[in-house]
Structures are given as C-alpha cells and as structure tokens.
Structure P
Amino acid sequence: MKVLSTLPLSWLRALGAWVGQILFRVVKKRRHVVMVNLELCYPELTLEQRTTLARKVFERFAQAWLDRSWIWHGSEALIRARLRWCGETQALESAERLNSESHNTESHNKESHKLQETPLGTVIFAPHFWGLDAAWTLLTLDKRGEFSTIFTPQSSKASEAWMSRGRSRFGWVSLNTREDGVKKIIQSLRHGATLYLLPDMNFGPEESIFVDFYGIKAATVPSLSKFARVGQARVVPVTSSMTETGYDIRVHKAWENFPSADSEADTQAMNHWLEAQINLSPEQYLWVHKRFKTRPSGEASFY
C-alpha cells in the first residue's frame, strides 16, 4: 500500500476497476449478497440493470480500498489536494468553535452549567459510503478538538494495527470498540468532543430495533438518537462521494428537533434520510454488507 500511494490517482482507479471486475466474477457469495440487497431495495430495476449496478459496486469497493494507500500513507499536501469540503461546512465550523472553547479550562469552568441547556458536542452521522475513511481523515486533519469513533475489531491483528495507525494519523483521536463501553464517549460529548458514528449496519439482534429500510424491516441500532440525547449533542450528517480527482466530503445541515423523546421514530427518520442520499449514487454504498441478515421472529433469511 505504501508503494501504491505513490501512483497517480488515475492509475490507481484503473487498477481498482480491474480488481473490482475480478472480484465480481470470483467472490460469488458476496456477489449474491449484493444482488439480493439490490433486488430488495430496487425492485423496479431489471435484472440487467441490477447486474450493471452490482459491477459498479465492486469497482467502487476495490477503488476505495486501494485509495486507503494514499489516505493512510500519502503526504498531507496530497490528501488536501484530493479531498474537498462541500455543503454546509459552517455546521462543522460552529462545532469546532464550541469544541475549542470547551477544551479551554477557564472557558469550560464558566460554561459548564450550560451543558444541560445547550448541546456542546457533535455526533457526526457518517453512513457507510465508500469514502467514509476519506471523510474521517479530512475531519481529523482540518478540524481542531477531540474526535472519537467506534470500530469493529478485525480478525487479523496486523490489519487492525495498520488500520488504527492510518485512522490516527492526524488530530486528537480516540478509537473505541463496542467492548470498551460508552461511558467515556458520552463524557467526551458533553465536553465538546465529536463522535464519528456509523450506525447503518446490521449488528445483530442485541440492542437493535426493527425499522424500515427501503420498506423492509431491518435490524438497526438506535445509537444515533441515544448518543445525541444522553451526550447532549447535535447531529450533523457527513457523506462522502468518490470523484475522478479524489473525494467530495459533504457536510449537511445539523438536524433540527433531533433527538426526540422517541428513539424508534428517530431511527426510522435516520433510515429514510439515508435512503435519499443512497439514491443519489447507489454504487457508492456498502451493498456488500448483509443489511437484512437479522429477521423478525418467524421470517426466513433473504440470503
């Protein structure tokens, strides 16, 4: 990956497209998962259209994986040249200011009594688009303050160590697993930290609730609503899209009236919002994941 990081981006993307087409042909089980997901979520498409889309999904998967070479090993100048902010960036600038103030001891002492009234921390809702690591890198490179995220441990310790080093390159970051608990994260949110949260996957029946995703019941963790409420934090969605020159990192407006007192309604709203974003570029989303693996009692598996 260090060697690949030196290649021109056009070469790397061409290599990724080639690898993606090979994966589409040989990784039959994962191809089946993608095709089932697309059939469930886009039943209006013909088989030929879904197959074309699935091929693009595998291409983007391979390209995004190879892009981690320069995201995690390239120079800061290279990263800034290929990652671009767009959208409502002032939402993060406001969070950055509050974050910076909360880590100033004198300011924190004066303002701590307002924690119950004003959200100081920020929960970034970062769905599983292929550029999620690009977005994290630009956030930690460009924005001041403390950043934390929750990740799933890898089966390979060497791979996990490499990923952790890559995700810790810039800024003040805290990488947590689910086994670490949430107490530290909630405390940091209440004191102005930013949580990069990726709750749009099937993490099993434990702590999940069933809400619609493309009209199908999907086990979904209500963590976005819960962290925002318990951590007294605002929610700012950030999405990423692969471009010919790198990635566009789009900041959306902070959600109003979120969270509510109903975490199930909040989680359903999250999924509906996500559907609209996926529909803009469906090949950019993580369809290789078994999103509908966990079923309500009595329902047969889709896969």
Structure Q
Amino acid sequence: MRAFLSDLWSHRGFRYTFIVGLSLAALVTCFYWALNWTGEKRWQRVKAKLEAEGETFDFYSLYPAPIPDEQNFCAIEPLNGIRTPEGMSPEAVAAQKKRDVILKQLDFFTYELSGAASFDFLSKAKEPDYSAILDKLKETKALPLKSDPVAWAEIQAALETQAPILKVLGGAAKQHRKADFLPRPSRADLPELLTSLPNPHFNPTLRLAGLLRFHALICFKSGDLEAAMNAALALLRLSQGAYNSNTLIANLIGNAIQKDFQELVWLMLKSRQYGDAALAFLQADILSVILRNVGT
C-alpha cells in the first residue's frame, strides 16, 4: 500500500489535482466561516437594538403567568398532565393512559355524526338540522337508543353515559375560569425549534371539542339549557388552554375550537331562552379571552 501511494503521489497530474482540490475546499470553508462570522456580528447588533427598544427574544417570557390549580380548568381530572410527551417515565405513561381514556370515550363519535351536527351560522344564519342528527344516530347506532321515536332527553342521557367526561368538564367549566394545559414547559425544556415541541394533547383536545359541541346541541334540544351552557363554556376553556401554549399550531387549534364555541353562542342568543345572569357570565368570559388575545 505504501508503494502504491508513493507511485500515485509521484504523478504530477495527481499532485496538482489534489492540491487544487484542497485549496478550493479551504477557500470555500473560509468563505462560509467569514459569512457566519459577519452574519453573527450583524445579528448581535440587530438583537441589541431591538432589545433596547423593549423587544424580547426569550420565548419563555411570552408565556402567561402560571394559573393556580383551583382556577385552572386543565388542572382537573381527567385533563391534568395530558400535555406530557410520550415516553417511558411514570409521568409519560400516566399521561398516555389519560389520553387513551379520553379517546376511548370518543370512539362512538363518528365523522358522520359530527357532519350531521354542522350548520352555517355566519353566512346563512342557519340552525342545525336536528332531523339529520336523528337520522345519523339511527343509521350508525352509535348510542343505545330504545324509544321510537326517540326523545332528546334519552339521547342526552345515552350520550353522557357513553362519554362521562362530558359531565365532568361541563361541571368544572364554571368553577375554573382559566385554562393552561399542564405540565407547563420550563425554559430548559423548550427546543430551539418550537415546531419540534411535542403537543400530544391536541389530538384528544380537538376530538373532545367536537363532542362537546355535539353534546351542547343535544342538551339545547332536550331543554337542558344549563348543561348546554356548561358544554359551551368547556369549549371556551379548551380554546383558552390552546391559546396559552403560545405557538402557531396551538393558536390554530384555539381558533378552530373558538369557531365551535361561537356557533353555540349564536344559537343560544337566537333562542332568547337564557336569562340576564347567564348571559352576563358568558359575556365576562368572552371578554377575558378577547383581552388576553389582544394583550399578546
């Protein structure tokens, strides 16, 4: 091998080619090093200027202040801790079990049922087609309904039996008027690229929001106005929790849940069945969300 390398190096063409290639590689390396060095210097100057104007480059400082557990809707069971990423730690295993329990309760809620409960309240001021909901319930046999014709109160009872989480969330929505999914990420936990931040809680949250909207419609139709209001408030809390995550995907999910909430508010106002106290409570919560979003 040594003789082969010696013979190879003795050829003038090879030596020239090797030296030229090495020189080009060194030149390119120096060029990129110079670009990185000058770019870093320029960035530091821009950063210092913006910080002097009051801007911040610390993402963690944009997070809202921690919410006491007694006020935090997302601190109740079964939502507490579902933000924990997947893993083998006891906390991660417990969080996955909670997410699995939520998703299992939503298995019956098919895309067809969700679609049947949709309505166009913005452009056409259109209410839900409740007959379409009944037809899909009969067709899919998603709930064990015995009466024929079926009563809306029976549907509500079957729905709450199939997904007991609905009553839990509805009952907590009035007492816990703020929301922030737990555990909150620490400064050390935040990755350099926020797009790589794990959000395992958003899939069950979105699906749960769809079921809460459906539950509110069923309760509204059955005449249980308080349960319908509580379901709407639970939707608002889930959107608050998403907004408090302060990432683009979280804001998009918060907006999607807010749309469902706005549909229900329109329906409740249109019915003129709610008293001043209930509407004042709802107005205060809506204003708190609007002021929070304006502030950020």
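Just so you know, all these numbers are worked out from the coordinates, no wet-lab data involved. Keep in mind that this is a model prediction, so the values were computed, not measured. Cβ atoms are built from the backbone, for glycine too; each structure is taken alone.
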Report task. Give the label, chosen from P, Q, of the structure having the highest value of relative contact order in percent (Cα under 8 Å, 6 or more apart). Result -> P
**Report entry** If helix-only ellipticity at 222 nm (-39500 (n - 2.57) for each DSSP H run of 4 or more, over all residues; to 500) is computed and equals -21000, the structure in P, Q
**Finding:** Q
Requested in this report: For structures P, Q, calculate volume of the Cα convex hull per residue in Å³ and state which one comes out highest.
Outcome: Q
Report summary line: With distance in nm of label points 7 Å out along Cα→Cβ at positions 182 and 246 computed for every candidate in P, Q, 1.9 is reproduced by structure Q
Query raised in the report: From P, Q, which structure was Rg and Dmax of the Cα atoms in Å, for residues 38-157 alone = 19.6, 63 calculated on?
Result: P
